[in-house]
Structure 1
């Protein structure tokens, strides 16, 4: 049976809600009645986009065919806040990536034809021309820059979280993970970083760490809570949000910062227009309002760039 990206995302949200309920069941309070999970109530819905005006100078940079059709096709992956998630109705998308994409479209004076897709499917689909642009907290790496163009809009990166009873306090080198089971998302920079550095344990004469990948964020967190994994590696912003919603877990530390960008087919003529739109948002204050809404001001960038070198 084929599982649609939306069904996968909804199941992940349900799993995460179940995990939150399991952890809060013994504490005071709990989810509100009416079927909303604890996470639903914490998703901000303040409108910070509708008042944004078109910038003729940025719109003029759009390719003629895009101006003629008046829309951009956008693929987005759905995970957990603050990136992109569903509200309680199971249909409405919300998140930092949603707000930034909508804001850029407003500046450029175009509509968005948004489609949910799995994280690992978006970059190949851009290369085939199926979509104009993709969002999914895509970190800008030198390897990805070989086949994908990026327009940066935030700085996020890699971090770790664990249960509160974990002896881990801070991960400054991956050889600290030797002998442990590390949970992460499939097809991500986290998976690549872990796989590329597994030799560190062997080099040190230690037992290698075991990498477990999950397509669903909810399953990833449940693996940590149930002791099937010892530590989670994921986005800095996503980890901070998740541990803030779940008892018994703690954010360990930022491991590495990465620029995050809108993703495009290599050689896209769209990049200058989107870059100009992001920089316009910074100039008029809408950029800061989006970051404030999602509690991610530490991810602000000074200026948008097109496919900058990977942060080392």
Structure 2
């Protein structure tokens, strides 16, 4: 009887892990990604991009060498729904918000996407070296990033928190001082890690024990840490945490929004691609494709009215 109980617990844990991970924290491409839930697979089957027509006006804004080449190199961080993930591991079929918007913009511009998976924290530096023309990975527009990176915005997402579903001790976070004494799990190289590390003084200034930040390169490890009790709370994307909490088997609870951020395609500073990408996103907004993509992934609340080039960080 005892052996059967242990086995059941192990099976339950194994079944839970696939739905616990989030996009946007970034994942190590060498780490095997677990299967995703049926809801995400069903959404991925909806092809909204195929029928998009090229816009000659938007394509005319591309640099001549890019128009001639007919392709653009994307460095993409893959994780879990709804950001960017593999709906079929065997065929490496890419799906998610970032994938749909990348492919849709390329259609408008008459380009082919040359997508290479990369670890989240390596993508922005690789733009400067020329390895990639564009970076995707739910990159939030921040004052620090704007010093070296240009953005073309396409959604509004941001920072939020989640805990285990049965946790009643931690309330919605409106001030980081509420986290004093806790261990927080988040993704390496993310805005979450930067925000947490830059504000640790809120606890010592209040005479309280500082919180501890545990940053993981593999996004799956963040949520595993939460489930195993190695972290008390997780900080990640609003959309990712909401999506996860909506899955019945996930066992997590979304604590609400902390700080909104514009999210955009990332480019090296001064890139000549930004005007064309901005025009393409705005074309998608105008023709209704934009809303269809957001609805497909259940993130209508993340809509923007127009795409902007390198806007200031949200107050």
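Taking 2.0 as the value of distance in nm of label points 7 Å out along Cα→Cβ at positions 107 and 131 derived from one of the structures shown (1, 2), identify that structure. Derived from 1, not from the others.
With distance in nm of label points 7 Å out along Cα→Cβ at positions 67 and 243 as the yardstick, tell me which of 1, 2 scores highest. Before the final figure, lay out the partial values.
Working: 1: 4.9; 2: 3.5.
Evaluating distance in nm of label points 7 Å out along Cα→Cβ at positions 67 and 243 on every structure, the highest lands on 1.
A value of 1.7 for distance in nm of label points 7 Å out along Cα→Cβ at positions 43 and 123, calculated from one of 1, 2, originates in structure 2.
Read-outs: derived from the displayed coordinates by stated rules, not from any lab. For clarity, every value in this text was computed on a predicted model and none was experimentally measured. Cβ atoms are built from the backbone, for glycine too; each structure is taken alone.
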